[in-house]
Structure P
Amino acid sequence: MHGREDKMRFFKYVVDPTKCVKCGFCETIVKCPSPERCIGCEACYLACPYYARIPVEDKSERRYIKIKVDGVEYEVPEYITVKKALEILGYVFTRYPEPGKMFAPCNTGGCYACAVLVDGELKPACHTPVREGMEICTNVEGITPLRIVEGFSPHPVGGVGTPYWLKYEGKYIEVAAFAAGCNLRCPTCQNYHVTYNSSLSPLTPEEAARILTSYRRRYGVHRMAISGGEPTINRRWLVQFFKELRKLNRDEKARFHLDTNATILTKDYIDELIEDTGITDIGPDIKALKLETFQLITNITDKELAEKYLKTEWEAVRYIADNYYPDKVFMGIGIPYNREFHPTFDEIYKMGLEIAKIDPDIQVCVLDYRGEFRKWNMPRPTVDDMLMVKEVLENAGLKKVIVQTSIGHIGP
C-alpha cells in the first residue's frame, strides 16, 4: 500500500531565485516537454548547473484521462510523464539493467533507453507527457532505436582509450561523436552540455554512423570514437551504431573506439560489442576503488546502485583484460584525480596495485578533474600534483601512465 501511495505523489520543479543566474541552460540545452504546466520530469532539476531548480510537492487537483498501454485501456492522472503513468500502472523502472524491468538511466530525455512507442512514434518515457487518448506500446524490439548525438568533431588527443603514442603527433588523430544522457550525476561533469541535452532531434544509428564517417573522410583519419554522456546506456542504439559504422568503413585501417564509464558494461555486453560489432579500442573510466569515493565523484546517493556500478566497472576491466586484451582490443583505463576526492594518494596507489595485478602494461590515463558544471570553485590539480599521481601509480607497478595536465598530456 505504501508503494502505491508513493507512486501517487507528484512533484513540480520551480526556480529558486536566490540561486538562478539566468544562464539560460534550462531553456537552450534542456527542452521542457510541458511548458504550460510542470509534469515533474526532473530534466531541468537534474541539469541546472547552479542547483537553481527545486522540487515542490504538487497537491493540486488533477483529472483522470484515458490511455491505452499495450492494448489495454487505463485511467491515469494528467500532467505526468509517460514513465510516471507506467509506474502507477505497475511497470518497474530501474537505473541498472534488469530482466523484465524497464531501464531508465538518465531521466533527462537524451538517451532514449526508456523509449516506448507513443501513437506509433518512438519517444522517451521519462520526457513525454501523457495526454487523453494516447496509445503506448512498451515493446520496441524491431523498431529502429534513436538517441540524441552531437559534437561531431576531429580531435588531436582522443580519449582514455586512445593509444598514448598517438597523442603526441600534433595533428588530428580521430573523429568523435558525443551521446546525450548519462546514468551518473557527476558534479564535475566536463561534457554537461552534451550529457543533459534534450533539445536536439535524435538520430538513428545509421544517421550518426554516416555523419561520423563523413568526418573521418574529411579529416583523413582512421579512428572513430563515441563518448558522452555515457554511450552504453542505450544498448540497442550503440550496438547498431557500431555495426553501421563498420559497414561504412570496411578497410583494415579503420578503428572503432568506445569511451565509457563501464558501470553497466556486463560480460555479455562486452562480448556483443567486441564479437558482433567489432570495436577495436575501449576506454573504461574507473572512478574509484572505495564506494565512498565513487559516490562522492558520481553523486550516486543510492548506495546499492552505486555498489552495482562500481563492481561492474572493475569486473568489466578484468573481463576485457582476460579475454580480449591486447590481441582483439586495445584498452586504456581512465582514473579521475582531484584533491577534493583524494586528500591523500592512498586510494590512488591501491587502484594502481589492482590494475597492475590485472596487467601492469595496461595504459592508464589520469584525468585532472577541474571545476565544471556544479563544482565551479574546485581548483584544478597543478602539473606537480599530476606528476605526483603519475609517480604513485608507477610505484604501484604500472608501466604506462599518462597524466592529463593544464599544459597537455605527460607520459608515459
Structure Q
Amino acid sequence: MTNAFKSIIDTVDKDPHPYYEELRDKGELVWDDKMGGWVVISYELCRYIEEHEELFRHPYADANEVLLKIKGGPRNITVLQGQDHQNLRRYLARMFSLKAVHDYTQDILKPIINYLFERVQHKGEIDLAVDIADQIPPRVLVALLGMDWMDESLVKRELVLHDQIMEWIGGNRTAEVTQTALAASEELNAILLPHVRLRKHQPGNDIISRLWAEAPEVFADVSEDDIVAICRELFLAGSDTSVHAIANAYYLLLTQPDVMAAVTNDRATALDNFIEESLRLLTAVQYRFRVANQDVTIGGQLIKKNELLIPSNAAANRDPAKFECPHMIDMKRNQPRAHLAFNMGPRMCIGAALARAELRESINALIDKLPNIRLSESNPKPNFAHLYIRSYRPLHATFDPSAN
C-alpha cells in the first residue's frame, strides 16, 4: 500500500520505515522538495558521504550568527572544522575512552540507575520512557559536569531545552522555532556558566575542571565562553540522543519475548548483540546533513556544488544490500557494530562507549529490578514519535512489585 507521504517531514509521529522503502525503490538518492535536498537511502552511500568530509562538508562549516548562538559558540565541536575539529575530537575522545567509561559506570552510572529503579520498584506500573530512559543520560552528564544529578528541576528543564534545540537542528527553521531555540540556548548557557566560572578557581573531579586544566593544549587562548561551548555539545549529545536509544531498546524487549528471554539468560554476548541490533533497527537520530563541496556524481546522480545531502542513517541501517533480513533482530549478525547509529568518519560519536554502557546497565536493571515487566494493556500504546530524533513512547508497563 502506497503511503501518502511526499517528504520525510510528512512522517512526523508516524513510522517512517515504509516510506524509506518506497524511496529505496526509486534509487539510492531521492530529491525531497520540503527538505530541500537529496535523501540518501543506501548504506554504502551514507557511509561514503559521512567518511569523506573533503567532498561533503558538515553544514556547520557555513555557520551563521544564529546557528553559532544556538550551538553555544564557535568552539562547539560540531561547529569546528578541519584541524581544530580534529584536535578537539582527539582530546575529548580521551574523556570517553573504554577505561574512562568503565570508571564512570562504577562511580556515576550505576548509582544513578539504582536510584531511579529503587524509587519505582514498589509501584507496579511505570512509563519506562519518562521514568527511566529520559532520566539516565541527562543525570549522567550532569554528574560528569560536576553538577547535582539529583536536582529534579535541573534534569527536567535540561531535557525540555535540548528538545527545543533539537527540533531546530532537525530542520524546522520557522521563526517561532528559531526564537525558541535561541532562548533555550541562552538558558543552557546561564545554567552552565556559574559552574564554569567556579571550577576555574576551585577545580574538582569533573569534566569542566579537566577542561580548564587541559583544554589549553587544544586552544592556547581558551576562554570561559569556549568551555561553555564545549560543554554544551557534551550536554546535548550525551543526553538527548541516548534517552531515545534506551527507550527503543526497552520497546523491543517488551514486544519480542524471545529476545527478552535470550538477553535475560545471557548478559554477555546476547546482550551486547541486542544492543547493537536495537541501535540499528530503531536508529534514534534518523538523518544527518551534508553539503557537496563540488559537482560530484554518486549513486548515478549528479550532485551540484553546494546542494544539500541528507544521509538517512535510519534507512541505511535497514538496507538489504548490507543487512540480511534487515527488518528483524538477528542476535548472531556478522559485524554487529557495522550500523551507522553513531555515524561514521570524522563526525562519529565520541560518546558511543558511554551510550553503550548506559544501554547495557539500564537493560540489566530493567530485567533484574522489575520482575515480569510487560507493556500495559489499558494505557495508550507506544508510537515511534517525533521526526529527527525518534523513540517509542509512551512506554506504559506493569510489573510485579511483590517480587522485589
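What follows is calculated from the coordinates using simple rules that are stated; it is not laboratory data. Note that the structure is predicted; figures quoted are calculated from it, not measured. Cβ atoms are built from the backbone, for glycine too; each structure is taken alone.
Summary of computed values
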item: Entry that produces 19.1 once mean count of other Cβ atoms within 10 Å over residues 222-229 is calculated, selected from P, Q; result: Q
item: If helix-only ellipticity at 222 nm (-39500 (n - 2.57) for each DSSP H run of 4 or more, over all residues; to 500) is computed and equals -8000, the structure in P, Q; result: P
item: Entry that produces 8.6 once mean projected area of the Cα convex hull in nm², for residues 38-117 alone is calculated, selected from P, Q; result: Q
item: Structure responsible for 11.4, with mean count of other Cβ atoms within 10 Å over residues 14-21 calculated and labels P, Q on offer; result: P
item: For FRET efficiency 1/(1 + (r/R0)^6) of positions 158 and 214 (r between Cβ atoms, R0 = 30 Å, to 0.05) computed as 0.75, the structure of P, Q it came from; result: Q
item: With relative contact order in percent (Cα under 8 Å, 6 or more apart) derived as 12, matching label from P, Q; result: P
item: When Rg/Rh (Cα atoms, Kirkwood Rh), for residues 134-173 alone is computed for each of P, Q, the largest belongs to; result: P
